[in-house]
Structure 1
Amino acid sequence: MTAKAMVGTAFNPGFRSCHPRKASALPWFCLSLLAASISLRAASTFYVDSDWSGTQSGTATQPWKYLSSSAWSSINRALGSGNVTVYFSAREASADTDDVYDTNGDGAQDGIDLSQRTTSSGVLTLDGNSKYNTSDSSPNWVSYSGNSKSRVRYLTAQNSSHVKYSNITLHGLHVATSDAHKQIAIAGDNWIVENCVCEHTSTGSDGPGVYLVPTSDSAHEGSSAYTARCTNIVIRNNIIHDSYGEAMYIGGGGVMDGTAAAGYPSHSNVTIEGNTIYNAGSRGAQGDGIDVKGGIQNLTIRANEIYNINSTAGVRAIVVQGQMSGASQTTVIERNRIHDCTGIEDAAIAVVDSWGIPQGVTVRNNVINKVNAVGIKVYDSQDTAGIYNNTVSSCGQVGIQAYPAVSVMNNLVFGNNGGGSQVSLGSGSSCDYNAYSGSWGYSPLGGSSLSLSATDLNNTFTSASTGDLTLKSGSPVVGKAKVLSGFSNDVMNNPRGTAWDIGGYQHASGTGTGSQPPRPPANLRVVAP
């Protein structure tokens, strides 16, 4: 069985000048052969198209119909000497619609068990969007840049033996889960899940959606199929919607009793960024947007858009649990846009202490609008949590609430709590350079904070009534924030420069308009069960 390999060599133009011309030819030739040999060992490519019924070897002209045991044997042999990419046909040959990964010919999407890979160090990439087969009778693969994706039922590495399956990238797959599986279950180091569309169909009967397997066992409210600590997990640029249970569940430590089975400390270096999440829990169960359990070390939740979190099961858009006593790590929740949620239990962003006390938390550059409860809420913290440059408006309760002392600076908080107090903060909190409507709700509020009148508010936003909270050029909050260390951008990743504006948006100086937020995705297809 053969594999198509990508071969390439790099040329350093300065190399030749370091050696006499007549002596350079043979060494250069040898180096080229060595580089080619390394490249051949370093990358193997296979192809899958479930519409193909001819001879199967995994090559472009003889793709696999599905990942059979023999296909996995070929993949694992190749992983023993380098990285492997498996291309799944993104679309049908005759129409620009999802190509279905079908193992038995019944026309329904099937799942992929990632525990079939070996524990070798090679990176396994499953790519469902970059190429497609133009002919079911005479395979011909071409590059693809459209919206169709290879449709699968689930992908899982979770296993009852608690083995980690590491070095996996999932790219551009449409995961439509029609049964009791999680959409994607991660158990291993060095995972990337990117550019996928993930959903439960109407027949989905369990969840959650994208799932990092817990380190705690079932007796500690984790899982009987728990995993060892994992590191370097990236979940980015996905659309996750209409889930059974949480759209994204970052399992970690559970009930803390000091035993190893509680799972502390848990996973580390977890990044969740650029995802669009909506209708979490619409298929059943609890529908948090992003639910992070205890003991996750060095966590970043960045630039996600979360909306229509309307479950009645008591949910949050983003919720993070705590750490072991004396933990030294960071949790950064930044540049997220959360809006139009009616099912929030306590807060759109909730920093909670059910499992451990939070530590090292910064909540900054988020924009929260039109939620039924609190905007940002901190239950407890081992140190001083920072709440900086957020815009929080039209919340059913206060915009910012904290029981411990927190640092609250550069926030734009208005129109919350039915026009009453905008914040409720713990004794000893430090506040300044904030702008607010009505009353602030905490003293001292800081000598550089701004009380905004109705006229001020009308002159501040591009169109607050339609949810466009970018700033007008004449806004009273432009240039009135304190320059802080540790970050220098706004919610849209625009540079703040040397004169910062209050709130999540930095006005685009000189253009007369603010930085426009992207609109929610339109014309998405919800597949039949």
Structure 2
Amino acid sequence: MITHNQVIRSDVKHHFYQHTFGLAISAICLLFTLGCVQSARVTPQIPAPSAMVNTIAASTTAELRLREDLTALFETPQFDHTLWGIAVRSLDRGEDLYRINDKKLVMPASNMKAVTLAAIAEQLGWDYQFETQLLTHAAIEDGTLSGDLIVRSNGDPSFNRLHGDPVEIFTAWADELKQLGVDIIEGNIVGDDNAFDESTLGAGWAWDYLGYGYAAPIGPLQLYQNIVSLEILPGNTVGEPITVKVSPHYSGLDINILARTGPENSTNTLNLVRLPSRPVLEITGSIPLGSRPVTQTASVPNPTEFFVRNLRAVLNDNGITVRGEAIDIDALVDEGNIQAPRQLLVHHSPPLTETGSVLMMVSQNLYAETFFRTLGSQEGKRTAEAGRNAVRTVMTSWGISPDSYQQYDGSGLSRYNYVTADMLITLLTRMHEDPKHTDAFKATLPIAGLSGSLERRMKGGFAEKNARAKTGSISNVRALSGYVTTRDQELLAFTIIANHFHLPQSVIDGATDLAVERLASFTRH
């Protein structure tokens, strides 16, 4: 999954070293990871020049050794069927240190989020905040709001526990409404989701993604990332149906439990299936008898209804009686009087510095799709197409050719997305060199061995607490792009993307992490 990066255990590393490089190359990798002296180094065989880009400037011995080591790492027989797109640039010197297939288009997975974030930061600024309003076209008399309470948002993704408890926000709204004299709402709680178009999925998203939380539907009203948590427990005997606990309430899901309890020590084969725009979630497969509860996240079918149903419940729990229902604005026969109501209160999201950090740290797909649509707001359209045009405008202004990438969604979940390693290096260079972006952008990136999706990777070497990079993962794609500082305090930008492999992801991650360790250990002395 996009947000998941497997831990490279010591036994996996050992397998990787032994079977990918052989004993000699394993020794090289370990020596450089531990920072051992150059005299202990064994020089690997350099591949044919066609594998390297020959336009890199004249090199020092240290640079040649770096390239030899990286080539030995990525061009072993185990990777014969793997397409690597790699670029490394010294940002201090403005020189390219290493490139393989850097002009080839490859699928970036969640590295596409770096493109989306860079574009929205350039267009709207790091202080940008989303806005949610409570509105009405009705009068307040004798403690009663005589009509509907309308909730309208332009895509605030922050109503989730990563930014604080949404129930506390809704409770504060109840208090503010009471201060305005509202004790009873005679009408409905109406969710106005017209800020976005009706497309709730990214282009090219696979249908087998749709039941899971990482493919939550897109809409301007968002609560708990438009997902619910499923706690799945086995039955008491083999063959019994599983049991499922859903939280929070009002998900709108009809859960069809087809999964059963398997024998002890059997494999967990649970699968979540939900077709587009349908509320039925099928849970198939099995979990072993006696196993611990399994937690999955499932996408809700209608984010707008999910939002307003939970809001209605909190208002009722906090002294405001809601006599109407919680409904999507699409359920209204006449939306005419909804378009120009008066504002009762307004809520602002945290700034892009914070929402952008969540996007990158945990690789949050819904945030990316929201940003992507928000990019089109200057065209007056918060659609994926308008967002795509806005990204193209920003990238072109930075000298990035439209031929060097293809973007179909904001998150990288779509397999229609393509970038070149050179394009991402150019973007990383631009973000570093622009004073208004450099600190804010780097602060959003996971740190090796410390935070986000890199918390458990690259521990114990020069890259730990040094490399900052965005991960990426979909089936047969792994990616890592970011920055690392060498032993000489030279800042490098790097992009390492693997496509078309049928190896364990841990093997690809192992090679990638070793490469970043080698960059971190690099010295020109």
* State the single structure among 1, 2 that was used to calculate helix-only ellipticity at 222 nm (-39500 (n - 2.57) for each DSSP H run of 4 or more, over all residues; to 500), giving -2000. => 1
* Structure fact -> Candidates 1, 2; relative contact order in percent (Cα under 8 Å, 6 or more apart) computed = 7; producing structure is 1
* Computed 86, 61, 34 for Cα extents along the principal axes in Å - originating structure among 1, 2 -> 2
* **For FRET efficiency 1/(1 + (r/R0)^6) of positions 116 and 388 (r between Cβ atoms, R0 = 30 Å, to 0.05) computed as 0.05, the structure of 1, 2 it came from** => 1
* Which of 1, 2 leads on volume of the Cα convex hull per residue in Å³, for residues 84-155 alone, largest value -> 2
* To do: Rank structures 1, 2 by FRET efficiency 1/(1 + (r/R0)^6) of positions 332 and 420 (r between Cβ atoms, R0 = 30 Å, to 0.05) and report only the one at the top, that is, the highest.
  => 1
* To do: Compute distance in nm of label points 7 Å out along Cα→Cβ at positions 356 and 380 for each of 1, 2 and report the one that scores greatest.
  => 2
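Laboratory data are not the source of any read-out in this text; all were calculated from the coordinates shown. In this text the structure is predicted, and so the values were computed from the model without any measurement. Cβ atoms are built from the backbone, for glycine too; each structure is taken alone.
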